[in-house]
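Just below sit the structures, each encoded as structure tokens.
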Structure P
Amino acid sequence: MKAKRFRIQNFRNIDDSGWILLDQVTAFVGRNESGKTTLLKALHKFNPASTEPYDPMREFPRDRYMRDFVGGGSKGSDWPVCSVAFAVDDALKADMADLLPPDQIPPTEVIATRYYDGSITFEYEPDIAEQPLSPEPVLAGLKAFASGARRLRAPTPEQEEATAETRNALAQWATQWQDKLKGSADLRGDAGAKMLAKLKAEAETKSSPQTADLVEALHEAVDPVLEAAKEGPVLPKLDSLIEDALPVLIYFENYGVLDSAIYLPRFLEDLQRDRNNPRVRTINAMFKHVALDAKDIADLGAEEARAQRQNGQQPNAETVAKDQRRKEERAIRLNSASNDISTRFSDWWSQRRHKIRYHADGDYFRIWVADDRRPDVEIELEARSKGFQWFFSFYLVFLVESEEGHKDAILLLDEPGMNLHPTAQQELLAFFERLAEKNQLVYTTHSPFLVDGEHIYRVRPVTEDNTGHSRISADTWPRDRETIFPLQAAAGYAMLRGLFQHKKNVLVEGMSDYYYLHALNQQCRAKGLPALSEDIYITPCGGTKLVGHIAALFLGQDVRPLILLDSDEAGRVRRDALLKELYLGKDSNIVMLDDALQQPGATVEIEDILGEDVILPVLNPLLSEPLRLPEEEGRTRSLPDRIKASAKEKDIDLPDGWKTTVALQLVSSWSQQGVVLPDPVLERAGKLFFAIQERFAASAPAQLPAWLR
């Protein structure tokens with residue numbers, strides 16, 4: 001199952017975080033003491049790889065502990081801590097379908113909530129209503145039994161009196177059971193099964209040549225209900241299935257930098273005694289990564305000849321030969337492992353090319369490192385930079401443990417890579433992307449170089465309010481200067497790279513345009529529709545008014561970006577201003593949406609490419625009541641203008657930054673759930689991308705495919 005979002009409540013300085021979206025890689029950014037680590041720890045204890053329960057005395061909000069937790073007389077089961085919403089994959093849906101009635105659709109989403117006492121509850125979407133097992137079929141069977149009993153015929157006239165007693169007794173027995181069952185609205189479960197089994201056993205005692213058919217008919221009515229009762233409720237079985245499928249959460253705080261000299265006997269003792277010690281864990285990962293066994297390396301270094309000499313014995317030639325062969329085998333293994341680690345590590349670390357050599361001398365294991373600048377000079381690992389030591393250790397632990405014990409896991413990293421140079425931190429982002437191919441990854445940072453400027457929508461800013469409580473900005477950036485600085489710096493760094501490295505740049509008005517264009521471009525490329533080439537770089541300007549200022553920065557570097565503007569009043573005013581000065585005589589470098597979409601003169605914004613059927617289902621949950629847009633003849637207004645007008649008419653407040661909020665949620669959900677947008681949406685996007693590509697084309701423009709015209 002893939003985690004889509006999570007929510008923390010009643011944990012340290014977080015009363016309620018609200019729902020926080022999770023991507024395949026998610027970054028929590030904030031200054032020190034803002035609550036980033038608190039979020040990770042609360043999430044980790046939801047389903048940790050090793051038992052680590054919530055502790056209300058230490059973790060329930062201190063200002064409410066006596067009043068709410070102790071004074072309220074509540075139990076741990078009354079207080080939720082962490083809720084996680086998971087998308088259900090096809091394999092799990094199939095397992096759930098086996099437990100559900102044939103007409104019940106398996107859920108597509110499960111929300112699991114962990115409480116302070118360790119208990120867990122589940123909610124399903126679509127909701128699964130446990131259908132009660134009605135006694136009606138059995139009641140009908142008993143009614144038929146009683147009716148048949150009253151019509152029993154006496155075998156002979158002499159037996160009429162005895163038969164009459166039998167009739168009354170059987171009818172009275174059936175009536176008594178009817179009265180019992182009428183009080184049971186739901187027979188599902190052990191109690192119902194026991195009752196029906198008792199009914200069936202008693203019915204068996206009523207069997208005789210005269211009543212055999214009646215008893216058999218009653219059994220036929222009871223048997224299917226009894227089997228259903230034995231199966232018990234469906235929801236507990238579903239809950240158990242989901243609980244077994246929950247991914248574990250692995251929390252990394254101290255990565256345990258490797259020592260270059262390892263005393264093997266001491267390490268083997270530590271491995272037995274404290275396997276989870278960060279240093280021991282990293283050394284163990286190093287051996288596993290290249291398929292070495294520390295005990296084998298230690299055993300192969302043992303010298304029987306030396307032991308014999310110490311005991312006053314003269315070793316024979318056979319003993320010396322065995323010692324020599326073991327040392328040769330150890331040297332060959334270490335040489336092979338050295339070549340392997342050097343090659344594999346170089347694929348990840350491109351600051352320099354390194355040659356890593358593993359060397360064993362008696363009971364000591366050492367790590368030597370040379371680089372491509374001084375290939376003949378080997379230096380002990382601890383003499384290399386702290387950044388190199390950290391990354392090498394981090395690389396070993398994560399690569400090995402994510403391959404082995406952490407499959408179906410969510411990896412949580414607290415402040416990774418703080419010792420790395422900024423360029424190496426950028427490489428760490430690429431490392432995260434590769435790790436996230438197999439495991440979702442969540443990390444905290446306050447470094448702008450560990451914020452992916454290409455995927456700003458993955459960032460969740462964390463701030464502390466005036467009361468000392470953490471706040472998570474799920475949809476918009478906060479105003480706190482220290483928190484927003486890494487985000488601004490990351491966005492600026494991404495822009496500067498485009499400024500100096502990319503000759504094909506497209507400036508768009510805002511973040512919603514940026515989000516939509518990236519996501520639509522990926523989908524168009526996947527469908528074989530016109531899409532932007534890899535060398536085209538999109539930069540958001542923060543509003544129509546700032547487009548000219550950002551364009552001037554590019555022009556100062558002899559790069560003339562293409563400008564994409566909404567064809568609303570603000571966009572047309574900005575176009576006219578640009579054509580008078582910065583873009584005088586460069587009309588083709590400004591693309592208006594109405595022209596690109598072949599709707600000349602229409603008022604069009606980026607949301608019109610998607611349409612109200614895509615936008616409104618995400619916008620409406622943000623509003624006090626849902627909007628329904630009236631039909632508009634000729635569609636003279638853009639979709640955002642129609643939304644604003646409808647909201648004003650119904651006196652509904654649109655939240656600040658609603659366009660960016662909707663864009664962020666849509667793009668994240670498309671990425672998480674693999675949503676493929678309808679063909680008309682992608683065809684409109686294809687027209688826009690074709691128009692942009694056409695403006696960049698140096699030769700004669702290509703023809704738009706006929707089916708897109």
Structure Q
Amino acid sequence: MPRHRFSRHLAAPLLLLSGVAVGDDAILLQSSPDLAPLTKSAEDSSLFIRADEMHGVQGQQINASGDVELRRNTGIVTADKLHYTETTDVVEASGNVCLKQQGLTLTGPKLDFQMNSQVGAMEQPVFSLISTEPSTPTNRVIANRRGDASVLNFEGEEQYRLKDASYTTCPVGNDDWYLRVKELQIDNTRHVGTAHSAYIEFKGTPILYTPWIDFPLDNRRRSGLLAPTFGTTGNSGTEISMPWYWNIAPNYDATITPRFMTKRGLQIGGEFRYLADTYRGIFNGEFLPDSTTKTNRWSIFAQHDQSFAPGWTGHVVYQSVSDNNYFRELSNQISATSLTNLNQEASLTYQASWWRAVARVQQFQTLQDPNAPVIPPYSRLPQLSLQAARSNDYGLDLSFNGELTRFAHPTLINGSRLVAYPSVSMPLLNEFGYITPKIGVHATEYMLDSTATTPATNASRALPIMSLDSGMYFDRNINVFGRNYQQSLEPRLYYVYIPYQNQSTLPNFDSAEMDLNYAQLFTENRFVGNDRINDANQLTMAMTSRLLDTENGLERLRVAVGQRLYFSPQQVTLPGGSVTNNTASDILASIGGQINQAWRAEAAIQYNTQLNQTVRNSFTASYRPEPGKVMNFSYRTISGQINQINLSAQWPIAPRWYGMMRYNYSIFDKKIVEGLAGLEYNGGCWAARGVFQTIATAASTTSTSFFIQLELNGLGRLGSNPLDVLKLSVPGYTNTNELNNP
């Protein structure tokens with residue numbers, strides 16, 4: 001039988017239904033931009049109808065049956081029967097009705113649609129949406145989304161209402177979870193959806209219900225409740241958080257988080273963020289009437305950065321807590337529980353082409369551990385600094401570093417310090433080496449306050465500093481086991497001379513001795529800060545060799561060794577220190593590199609030639625053959641202080657099952673610094689993970705936490721969030737939802 005074809009120009013476009021997606025942090029439905037209904041600006045587009053049989057009255061109606069296909073642009077409607085009334089612009093389709101458009105497939109037994117007003121209904125619609133957008137590391141696209149409803153009502157241009165709707169990202173044949181909605185309204189003109197009587201069904205069991213929720217249909221932010229989190233910790237007991245997001249304006253938002261802890265009560269937390277062309281900032285605050293300690297406990301964190309004018313910028317950061325144990329008792333992040341000094345500062349900076357000036361005030365809140373007390377640092381009230389560097393036409397590099405600082409402390413001597421350090425160097429370079437002589441003068445002036453026992457005094461110090469830095473670079477091409485490499489040899493000599501000056505009567509506001517490491521071998525001063533300048537008549541000798549893979553540029557091997565030779569005693573010390581007569585520093589040596597695509601290893605040693613023993617060493621190795629498979633190992637010692645072993649891993653233990661662990665044990669202290677054990681299951685369209693963690697929060701206390709979380713792909717995460725803990729504790733950890741599983 002011949003196929004019949006009909007075409008005409010429409011006064012209204014063919015309907016396209018919005019798609020469905022769900023975000024990670026809040027239950028929401030989202031339309032895909034390329035699936036929005038076509039606008040009425042396309043009213044001159046042609047409509048084509050093909051069918052086995054077709055008849056009608058010209059200018060009034062068309063009846064088509066048998067494999068009917070109605071097409072407009074990229075939209076297609078197929079059905080067993082179709083009736084089109086031209087005078088009313090109504091399409092009536094029945095029998096295996098299917099609407100397809102740009103990844104969307106909508107099927108049902110019957111469709112009635114008035115094309116001009118875009119009002120109508122589809123009975124028992126079943127929809128599926130295949131995303132055509134590629135996934136990126138920052139935006140993981142859910143490829144397949146599907147659902148159904150008892151009725152879909154078209155209520156005007158880009159207005160839809162679904163009755164008894166269901167949605168899931170699970171593939172056909174997998175019904176592990178659904179979002180069930182009694183009534184769902186979609187308004188694409190405002191990009192808003194509203195759901196009534198919505199609940200999540202997992203494995204046939206309802207697990208979360210809300211009587212009403214509205215949500216954005218695209219990536220735009222919208223106020224509303226976020227997914228709740230719950231868990232348990234040793235310090236706080238069972239806890240549940242219910243965050244509420246407030247989209248105040250396009251460049252302002254806030255999140256308010258009630259957090260109930262069975263051992264401590266109700267904590268209220270909030271975060272406010274703002275962003276403009278010339279400034280940005282964030283404010284965090286928490287308040288807890290603690291039923292355990294019978295005190296009000298709180299924390300504040302604020303940060304603001306602003307550009308006032310070309311070259312002018314400002315920075316403010318303020319962090320404070322109510323008590324010494326706030327983080328140790330209320331946080332499960334080791335990075336927070338180990339905080340000692342909370343920074344509180346404000347600065348104003350001017351940056352020119354070759355110089356920079358900064359005005360700053362800074363103080364700290366010091367959190368004390370009764371079993372390991374520390375001396376709080378000085379406050380800088382204020383500090384004015386100037387740095388400048390530029391080259392001239394004679395090949396000279398001129399630089400200047402200076403500062404004026406007022407130091408304040410409640411129990412130690414107070415005073416002001418003026419520092420000026422001008423210097424000049426002449427880099428002499430060629431293709432295989434360099435030599436850089438440098439000379440400068442470090443001048444310091446102190447204005448000290450009077451105390452109960454001593455009157456106000458002044459003190460000064462001026463020291464010339466001379467150095468000579470030189471190095472060479474040699475390389476050759478070699479072939480090892482059939483692969484081509486470039487091997488380099490990089491010797492370096494660095495000489496420093498600073499005459500001795502007695503500095504024992506000077507205060508110590510901010511100086512400390514640096515740990516000896518490979519980079520420190522090439523510094524003028526072994527002290528940080530400006531209160532101590534070491535005497536020096538010393539030469540650093542070092543050698544580095546690298547093996548570079550010429551095919552991919554990877555550094556397959558790097559070997560480095562260095563030592564500093566002293567030609568005179570080291571007489572300048574910190575208070576309580578002693579003069580050393582060593583003729584040489586410890587030898588520093590390291591070896592490491594990317595052995596192959598999976599293995600990387602590093603080893604370093606610090607060997608004391610005076611004692612003929614190792615005083616510090618470390619070894620690290622990681623094995624990462626593919627995402628989801630990672631093993632990390634490290635071991636480090638510092639004589640008399642640290643002796644630690646650290647293991648961490650993520651590894652598949654059965655189809656879809658992954659295990660995670662970390663074991664950081666201090667052999668010196670005979671205790672676990674951090675322990676973690678977890679399991680994760682990937683169900684294809686969902687994942688479940690449980691993690692147990694214990695961390696040392698102080699010299700004699702530990703905290704334990706338990707996290708359990710259910711992640712529904714494209715919908716959200718329910719439960720306490722262990723992902724941040726896993727990423728910090730297991731370097732290389734990958735969320736199993738990002739992996740391909742059988």
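Every read-out reported here was derived from the displayed coordinates using simple, explicitly stated rules and does not represent laboratory data. If you're wondering where the values come from, they're calculated on a predicted model, not measured in any experiment. Cβ atoms are built from the backbone, for glycine too; each structure is taken alone.
Out of P, Q, which structure matches 3.2 when distance in nm of label points 7 Å out along Cα→Cβ at positions 125 and 645 is calculated?
Source structure: P.
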Next item on the list: Assign the value 45, calculated as percent of Cα pairs over 18 Å apart, for residues 229-292 alone, to the correct structure from P, Q.
Entry: Q
Check: Here helix-only ellipticity at 222 nm (-39500 (n - 2.57) for each DSSP H run of 4 or more, over all residues; to 500) has been calculated and equals -500, so which of P, Q was it run on?
Finding: Q
Notebook entry, point to check: relative contact order in percent (Cα under 8 Å, 6 or more apart) computed as 6: which structure among P, Q?
Noted result: Q
Check: Just checking, which of P, Q has the largest value of distance in nm of label points 7 Å out along Cα→Cβ at positions 93 and 581?
Finding: Q
Note to self: Quick check for you: by volume of the Cα convex hull per residue in Å³, for residues 413-596 alone, which of P, Q is greatest?
What the structure shows: P
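When Cα Rg over 2.2 N^0.38 Å is computed for each of P, Q, which one produces 1.29?
Q
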